[in-house]
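Every number in this text was worked out from the coordinates using simple rules, so none of it is lab data. Treat the numbers as computed from the prediction; the structure is a model and nothing was measured. Cβ atoms are built from the backbone, for glycine too; each structure is taken alone.
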Structure 1
Amino acid sequence: MTFPVIGVVGGGQLARMMAPAATALGVRLRVLAEGADVSATTAAPCVVGDYRDLETLKDFAATVDVVTFDHEHVPAEHLRVLEAAGVNLQPGPEALQYAQDKLLMRQACDRLGLPNPEWAAVATVAELVAAGDRIGWPVVLKTPRGGYDGKGVRVLDSAAQAEDCRDWFALGFEALLVEQKVDFSRELSAQVARTPSGTTASYPVVESVQTDGVCDLVTAPAPGIDPRTAQAAEEAAVTLAEGLGVTGMLAVELFETPGVGPGFMVNELAMRPHNSGHWSMDGAVTGQFEQHVRAVLDLPLGSTDTLGAFTVMKNYLGGANEDLYSAFPTAMAAYPEAKVHAYGKSVRPGRKIGHVNVVAPLAEDLDAAREAAEGAAAIIRDGHRAQNEPGAQPAPDEHDEHQEQR
């Protein structure tokens, strides 16, 4: 028997978490990493190279059976050259362009009849002001490419603030995206997997809480969601996957808008495993990383049934504690139900370095699951229990001469 080799462009935490899913299936994973110390290098064989260099991509592709992605930033023109040379790309450049370019994504949503905010492409400050006057202030200005986790986004309250955006019009984009600032009740995410053969499998729509533009807390399924909205959102994700020719995992970030249209508007797309799907690693029969591996290899997709009434995912970002492992015993002892995932990254303030999943077996267990996920994450981030947590010990005095030794 021969098992295929999956090549992943990008060595971040998503590639890292694909590795155990591939290994469980006997499939080999090989990563084109940005540096020798990025997240995936301790989880899978890696070659260090620049994904923006065509020859590097060609050399890497020659060593694997299928190429997929940890991020969407590979130049589209390079991917088209690889595809023309017969490289098996999943997803291909014709699909990936809609995750790379927000203007193309908005056009695609309009074409497919999906609920979009009011939007426009603008190339000058004057065009921005005219669009804002037509759409209605406030508006959101976005770079069409390169933005993530709140980067490349500005909220403009009035036409007067448009003058402050002249620097963005000098970045070299043909146009920027300006869109309606949606009045939404919360953010949702709908995920679907699609194979090259065209089969799909949808996950429950989840609630995603953002803090400073970064995904902070996910609850799956979204508590209290109108079943009609959930069904329409799942169908919208499938429509996008099929209409754009997506293969692998697709995440559709949504604004929930009760009483408006189907109850949501499309925010952004990601054609890869996504932070809003990390809950599935411990809360679904088939986690999103295994599902992505299955999909890009055109294997039958796994069940997306949940393993409890809810699952809570809590990200932990870089904080006071630089030695994450030293906090694991405290976190695990305090919350044995918590499943801890670490990304093998050095600690920097505000950097995503891991997440915690907790499954709530019954609906009434949701609050306890949320408290456990947040509590375990806080211990790992800070190195000790928060002072208001049960059983917390007093924090060491900052002037204690023995504090550093402990």
Structure 2
Amino acid sequence: MPTSDRTPLTRSGFLRGGAAALGTGAVMTAGAAHAQPAPAKRGRGVDPNPDYRRPQVTRLKTVTGPGITTRFRMDATDLGAPAVTPDGRILVIFGDTFEEAAVGGGWWRSPVGLFADPDRKLKHGLEWTSAVGGETAEQLVEYAHDEDPVSTILPGDVLTVGGTMYVWVMVNHGFGNVAGTEIWTSADSGETWERTAEMFPGDHLDGLSQQCTWALHPTDGHVYLLTTGFQRDKGAILQRVPQEKILDPAAYETYGAVGEGEERRWDWGLAPTPVLGGQVGEMCLRIVEDRWVLTWFNAGLYRVDVLVADSPEEVRSPAYSETLLFGANWGQEDDERVAQLYGPFVLPGSTLDELHLLCSQWNTGAGWPYHVQQYRVRGLGAAMRSLAG
């Protein structure tokens, strides 16, 4: 069905519905969340991996909000897709942003960007140095937030290739009704942006090419993309494009499978077949220590998962996968249990044993917090090695 025929979602309804609206059979009301799975009962079986230890997660720092990003006139914001700029800084791109500490709290912009100190160790938390726009965080490109036709334009992910930065964005005609995608570019390390190319209509590939994350292959000259719908009710598919043709919609190629059982064959140029199942939300694909690392909001199970693969194609059968953050009720949180979580992004400078994530929260019942926090994940590489024997 064309996206123009879909009933628009409200912003609060989108997050409040969480995994419940996506087929898990539970109902999540404002400020509530799914119950955690019951602890496994002790049995008489033998643990096949007795040396395995889960990665250790620490809720390190709140990186947006009053007193933190107030000087940029952005006390309320979410998402936070990061990249290293051509001149070596860290740029983080945020979504719907407001001046006051509340959704709808004045001066609505999206997307906006902040620069962080690249020399500061990640374990100390991000430290902002400036904003795209100078003293205050200005919208990357100017447009009016208007329900007819454009309510907001939201970022999927940001990418640096040579001296150019690219931001994949979704143009919403009513929240959740993605009319199409665009790519915006910057030739000055993210200081200014142009609305460069219209890419795909919202119903392209049956709506599986709206939300995007991408990474440049270090040797084969292609940018690889995992894409899905914005509505958190679909799996994700794999695409690729030659790096010099990022702005050419006709140059994008999909990865799919034909046949069944032992005759099943995966290849490029076939109709897309999901490589990641379930109900996928925001994703972040990055190369960490020569491994392809994907973090994503697993909306169907209300949690943030990670997988590690040796190539983009192997995302469908990764060498390692684990849950990093579990959804929780407000008032029942700890380091790895997070209420109304979404949008996990891997920070530049991460390693497999010292991985850092930005993850968003929005309390749709109380209206606050609506912010981004930084999480430190230690021991992912050690956990992988213990399973490998």
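Thinking only about percent of Cα pairs over 33 Å apart, which of 1, 2 has the largest value?
That would be structure 1.
A value of -1000 was computed for helix-only ellipticity at 222 nm (-39500 (n - 2.57) for each DSSP H run of 4 or more, over all residues; to 500); which of 1, 2 is the source structure?
Considering all the candidates, the number was obtained from 2.
Out of 1, 2, which one gives 0.95 for FRET efficiency 1/(1 + (r/R0)^6) of positions 161 and 281 (r between Cβ atoms, R0 = 41 Å, to 0.05) as computed from the coordinates?
Comparing all candidates, it corresponds to 2.
When relative contact order in percent (Cα under 8 Å, 6 or more apart) is compared over structures 1, 2, which one is greatest?
2
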